[in-house]
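Trainee: As structure tokens, here come the structures.
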Structure I
Amino acid sequence: MAADRTTLLILGASGDLTSRLLLPGIATLLRAQPSRSLEIVGADLRDLGQDEWRERVRTAMTLAHGAGDDAELGASARQVVETTRYVAGDATDATALRALLSGDEVSVDGRYVHLDAVQLEGGRRTAPPILAGVRGPRSLALAGRVADGTVLAEPSAPEYIAQARQQIGAADHRVVAYNAAAVDADPEAARQAVRAGLEWIGEPGWEAHLRPLPFADEIVALRARSATRADFVAALPDAWVDSLTVSGTRDDARASLARMRAAGADCVVLQPVGDDPVQALVSLASIY
């Protein structure tokens, strides 16, 4: 392995967040920084198998690079596809994970995790902060007890962030909140662009994000009578789109970020939408 290569370990890699956000984000990074050397290791309790995992990584890379196959990818993206690997295992024991990342020898015989004298190579080190990607009230409470922070997937409306903060319960706890984002001098153009980032919110499993909102029941009813996800997002009232995203003019976006931080977000991750992710990132950079 090259000395300057970075290894990125994705925990919970079989989940929806990895396929929709993390892998496309990494692919966009490599498109913008083709000299970067990166290895991706996916890990989760579910055993995807090497072939299925590599295909997920390949799909993200080819879509971001506009490539038809591996041969059309840049060298760095092609290397990621060739070297990526998947490990079936459970990293939900935050205490054991922290000890492992510190270089300790760890033995655990729990309900989901079994480790017998496992130790990472390289000796002692300072473990990085452990952030839990969770959304429901019980998982948020657990994250507050065992993790250093929590990652909230989009949509992270201020009401959801504030409620999550209460359910986490820990004061010294970093909250990272994702939101779909689009910025344009024409606020209506930005609003129309960002709708694509909301296609999933009416599907089962996203109730926790919607429950704190004053229009939660109306969103569920709208999705139920919409034939497709595209129909659903097209019918979302503008006011709902504004509440659920960071969009509009630069000043509109800044105001949305301020509301998210006031609700308890320590860090906000903006998810670009559109056919040209690099140009979308450039437009989002204007916020700052």
Structure II
Amino acid sequence: MQPIDFQQRPETYWNGKGRHQGGGNFMRNSPATPLGLVGEALPELEDEEVEILLIKLRSTLGDVISVRVRMEGEEIRYRIQDEYEWEQELDVPQTTRPLSFQELVDLLRTTCQEDFCETTFLHLSWRDNDHLFLSMESDFYPRIDDWCEMEAETFAIDSGRLPKNWRLYQQTVFLLPDGYQPLLNQETFAIITAANPLGDSGGTDQTEKFLEDLRQRDLEHYPITGCSPDLTHQEESFGVVIPLKDALEFCRTYQQDAIFWVDRDQLELVDRSGFRKTLGRFSERVRNGGGAFFIH
């Protein structure tokens, strides 16, 4: 993912964008159940008012929240509006030109509902639900949903919902031994380590016990080394041909934060609870596999 340009600033909010809305027959968000297909109930935009951000909730009804702007004299005024009773004017650092990306995210990080001021709106949503509960879209800030995902992930790590080393695990690359091609011929397999329980480099290495466990269960397995991108940190791991649910059982048994799951060359990081994050192509993470290829 390319870095976000936090200095990005729209030239204007009044360029014809930000005027589309949902309604009784059209929803811009998907409800969690078919019973939630009731239409969008945001109040209509006022004359010359523009929506600069839509926040979408993974709720039963697929609720949405709108951040809107309007001109009052020479100043830009901002307000937030949901489909129910929340309507609130927003304080911004400057009102003479559109917000920069940084100014927008600072605003989002500090906005709280007037009746729930013990924490911010974003943290309240993530705390009471999960860190994927919100997504965002904007005609003026194209990378806002990428920021939302990263901010939510940070909240999940800081609150202990995701492992403390979650982002380090996402950088993992792999070294494959000679004779690895039979593993790549499998449609799916897991990559599991028994080293460094719970991300603690000083923990007891249970690799020998894990290897014996694999042999006793007669599971097809291949040695793989998981590494930091510069190859300075390496952990002995195994590619195991096993269903995901059984791989997660090994993860919990050997006190690992997470495993990797490969499905037709698509690599996912899966934490011990089963939360999955897509990382891209496994073959692109192989550092010594010039001949690595999948046959499916």
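Each reported figure results from applying straightforward, stated rules to the coordinates on display, with no laboratory input. All of these numbers come straight from a predicted model, not from anything done at the bench. Cβ atoms are built from the backbone, for glycine too; each structure is taken alone.
Trainee: Between I, II, which one scores greatest on Kirkwood radius over Cα pairs in Å?
Mentor: II
Trainee: Consider the structures I, II: one of them gives -5500 for helix-only ellipticity at 222 nm (-39500 (n - 2.57) for each DSSP H run of 4 or more, over all residues; to 500) as calculated from the coordinates. Say which.
Mentor: The structure behind it is II.
Trainee: To continue, here is another question. Could you figure out which one of I, II the value 6.9 for distance in nm of label points 7 Å out along Cα→Cβ at positions 74 and 186 was computed from?
Mentor: It was calculated from structure II.
Trainee: Figure out for me which of the structures I, II the number 29 belongs to, where percent of Cα pairs over 21 Å apart, for residues 50-137 alone was derived from the coordinates.
Mentor: Label of the source structure: II.
Trainee: If you work out distance in nm of label points 7 Å out along Cα→Cβ at positions 26 and 226 for I, II, which one comes out largest?
Mentor: Top value of distance in nm of label points 7 Å out along Cα→Cβ at positions 26 and 226 goes to structure II.
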